[in-house]
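Chemist: Please go over the structures that come below.
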Structure P
Amino acid sequence: MTEPRIRVAVSTVIFTLRPTGGGAALAVPLVRRTREPYGGLWALPGGWLDVDEGLDAAASRTLASTTGLAPSYLEQLYAFGDVDRSPTRVVSIIYWALLRQDEVDAQRAAHEAAGDAPENVEWVDVDALPPLAFDHTDIVAYALWRLRNKVGYSRIAHGLLPDEFTLAELREAYESILSRRLDPANFRRQAEASGTLIPTDRFRTGSHRPARLYRYDRDVELAQRGPASPSR
């Protein structure tokens, strides 16, 4: 009997905050497929795992080749391997990452200047996804569920913001992730009482009154992690 052939693929869900007329929206990059199966449909960026590379290396390579993006941090999220998820037997290892909008713009500009900007890539709001190939709609939904759970107990929202930000910008990031409005006064009290933010002596100026800029206290994160484990 012929042994069944199982291929391993790697895909990545990248979240960013895109400015909109009413604030900001959580978005992901999609790649339009140029061949079957699901030719013409949008899909998550990814590709096959080579026999001589690790999963992290494959995630970085396939992401760079399909979108030109290079997040500084990639985290393995989950494995999807339902038997009928693809015409052939495929197990997908899913990664996720956060990118600030300025990082997205800078990386895109660098590729355009070099003349090697990837084609068939589009950022799409998570609340307005088109039909996706394979089970990628379920994958995005799972990544969003994990992001919404993690934002309640970690500093993950800061990965979508610049190094210095206003409390209104931080609240906007939370609202975009949670897809619901938050009371500004309550959010301010909770943020200031969290012990994770450091007020700076700088302000954001504009059409409204100046807003103080804050930064994340990285010493708190290091203290929460505890001492490093000894090498073996």
Structure Q
Amino acid sequence: MKKYFILVSFLISGWACSQIGINTSNPQGIFTIDSSKDNPETGVPQLSQQANDITVLANGNTGIGISNPTTKLHIKSDTPGGIRIADGTQGAGKILVSDALGVATWQNSAPPVVINSTTGSSIALATGHTWVGSSATVTIPGYYLVSPRLITDKSPANCGSFIAYNLSTSPTSWVNPSFSVQDSHFSTGTLFDFIYSANVGYLQAGTYYMLVRYSGGCNSNITRANAGENSFTLILLR
């Protein structure tokens, strides 16, 4: 009977003051546990005193190691590893991944998304954008590292003043280009023009075609037709 009386008295006292403190007479929210019994009788505990506290505010925010939590669960730890989730899926190097309902489990890091284009063909370049035959399909929209590989054979020597490329979802015009402000320009070579670089562009879902142009002034400027000299690679940046 004595235990029941103490429990009832405790609950009535908590309801009366609308705040409950365990090991403290100075709760910082609706409910506070001061594990080390080191909080002051008035005022806000120091950070070192809050480190062993659990506090629930009136809006439901719960703080562990902090008396003024700003989210539904706010954990403050002075040492690395302030949170530990061991549900049997944990392992070194894994990341916490959510499903559609917000249920999270530890999973292996996803492999990088690398897309290699088809190989282009021998195409005569012009001053307008010309598809050189290489293309790749993107299924995940996002920022990609774009790495083109292109060599062209031209004559006469030293003709032309630049060569440029872009990726477009149309083989004949700019539609959703990777570089919307301007295509990427490169200096010309003596007998060969080269495009080997790394650029970042935002790609929507769709098939992208490598369009190339040059400044003109050559009798001929023909793209080569193998993967190392007429293709591109896309790497999704995370």
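Chemist: Could you figure out which one of P, Q the value 19.9, 75 for Rg and Dmax of the Cα atoms in Å was computed from? Let's see the in-between values first.
Modeler: Working: P: 19.9, 75; Q: 32.1, 107.
Going label by label, the one that fits is P.
Chemist: From which structure (P, Q) was Rg and Dmax of the Cα atoms in Å, for residues 63-142 alone calculated, if the value obtained is 23.8, 70? If you can, show how the numbers build up before the last one.
Modeler: Details: P: 14.6, 43; Q: 23.8, 70.
Source structure for this number: Q.
Chemist: Upon calculation of helix-only ellipticity at 222 nm (-39500 (n - 2.57) for each DSSP H run of 4 or more, over all residues; to 500) from the atomic coordinates, which of the structures P, Q produces -2500?
Modeler: Here the read-out was taken from Q.
Each reported figure results from applying straightforward, stated rules to the coordinates on display, with no laboratory input. Owing to the predicted nature of the structure, the values given are computational and were not obtained by experimental measurement.
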